[in-house]
Structure P
Amino acid sequence: MHEKTSVPALIEELYTFLKQADARELGGLFRDLDKAREGGNEVEAARIQNAIDNFETHVVPIIADIDAGFGNAEATYLLAKKMIEAGACCIQIENQVSDEKQCGHQDGKVTVPHEDFLAKVRACRYAFLELGVDDGIIVARTDSLGAGLPKQIAYSKEKGDLGDQYNAFLDCEEVTDLSTLRGDVVIERDGKLMRPKRLPSNLFQFREGTGADRCVLDCITSLQHGADLLWIETEKPHIEQIAWDGRPHPRGDPERQAGL
């Protein structure tokens, strides 16, 4: 199995092994059943028949983790399709950038705006539907708890939309003198002109302590746009850390509760 060079090929091989295990075990049971019946051993035949009737398959559902999709929405769609064709019943995708992603428990993670991520969630759903799988499962993973950097400022059409909610977490400083602007990006926040703080890497940053609220927004948004399950990536296994039940939405909208 370790000689496989792609995850879809590994999934396909795993399913082949599991189905072969079923065939081998069931084949042995049916041969034993034939022998018991030929020998007139009704008790043994009944025992074997019961074992056949209650046989538990070795084939189990496989969740394919496709990281951040390895590219844009189209690349995500093509990869998800390969995974599903190989036998995966569930696709997991995360909201990190796809080019320089980090392991979930490491620092320095960069996340993408919601519209970018949701396009990939939809791409996974299209892959399922095109292959005739109406009940395929999509797991949306958020790395926002440990991510302090956004890939870019989100596009916003109006106050309160998804882009505006995302940008509300940016670490900004108020601009009171326009002459101080030198090729800077500015956004409007609560009637004030704000300049997102830019790092030497040309990336912006989120305000400290906003990771949990960003996770809540990620989870709500993902469920509203096609995800079936959620994965909140933390630096260590900690159930209480991800117990968002009933937590109010960070923007205070009473109609949006985290109740996940």
Structure Q
Amino acid sequence: MAHLVDKLAVVTGATGGVGSKICEELVKNGLRVAGLGRRQHKLDALTAKLGDKFLAIKCDLSQEDEILSAFQLIDEKCRGVHTMINCAGVLFSNAILESKTEDLRNTLDINVLAPAICTREAVKSMRKYNIKGHIINMNSAAGHNAEVIKAPVGLYCASKYAVTGMTASLKNELFNTGIKITSISPTGIATDMIRRAGVPDNLIPHIAILYPQDVADAVIYALRQPDHVLITELMITSPEKEVILPSQAKTR
């Protein structure tokens, strides 16, 4: 990671379980981090923990003007972006046919449009400062096979399929530019997002077989590769647990 010491990484979803752990690992490995998140108290906690290596930016990723303002601030304070990690995500535990339009739209805004806009702005910065950077999209196993989730999760799986397609398209667009792009696709992760989606605590150990640290380690692994090596896709699961989904767990 010596090639990235004191370089800037932008992390969305910095106030979430996975995003905050990624921020911590990046700083531990010598990077500076601009963390975007909605919850000010969690941004404050990260600032207290990570010190002057961390720039906290309150940002609602469903609002393009706030994203653009965040990148303007980053350019003024930190100059060029070297790494863009699109980690923010939402999940609603409703069937598509029973979902509110607001929830459907919010899923696409946060899980698809926000990473597209952030990637566009990050690449602009990389090109402006002639940086051979790296884009990392936090995908999901559900972005490759929707049937891994039997429970109703609205447009979550569809949004992650979009991330898979977007990453592939961006790989073509960024070919021969020196800018890398990686998709990281974990299975269930033990975070507050699962609880907020309505999964009972007793089922979380069966559904969430990974932890935020596992995903943060995968990010570091992708970033550690030499210039001539590109990790296009990382699928992460566990050999130690069977994935039991809510619909299955009820019968056991």
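Read-outs throughout are calculated quantities, based only on the coordinates presented, and are distinct from any laboratory measurement. These figures come from a predicted structure and were not determined experimentally. Cβ atoms are built from the backbone, for glycine too; each structure is taken alone.
Here Rg and Dmax of the Cα atoms in Å, for residues 19-146 alone was calculated and came to 22.5, 71; which of the structures P, Q was it taken from? Numbers along the way, then the final one.
Details: P: 22.5, 71; Q: 15.5, 48.
Computing Rg and Dmax of the Cα atoms in Å, for residues 19-146 alone on every structure in P, Q gives 22.5, 71 only for P.
With FRET efficiency 1/(1 + (r/R0)^6) of positions 51 and 83 (r between Cβ atoms, R0 = 41 Å, to 0.05) computed per structure, which member of P, Q shows the largest figure?
Largest value of FRET efficiency 1/(1 + (r/R0)^6) of positions 51 and 83 (r between Cβ atoms, R0 = 41 Å, to 0.05): Q.
Check the numbers for mean count of other Cβ atoms within 10 Å over residues 91-98 across P, Q and tell me which is largest. Working shown, then result.
Working: P: 24.6; Q: 15.2.
Largest one: structure P.
Among the shown structures P, Q, from which was the value 99, 40, 33 of Cα extents along the principal axes in Å calculated?
It traces back to P.
Given structures P, Q, which gives the highest value for mean count of other Cβ atoms within 10 Å over residues 139-146?
On the way: P: 23.5; Q: 20.8.
The maximum falls on structure P.
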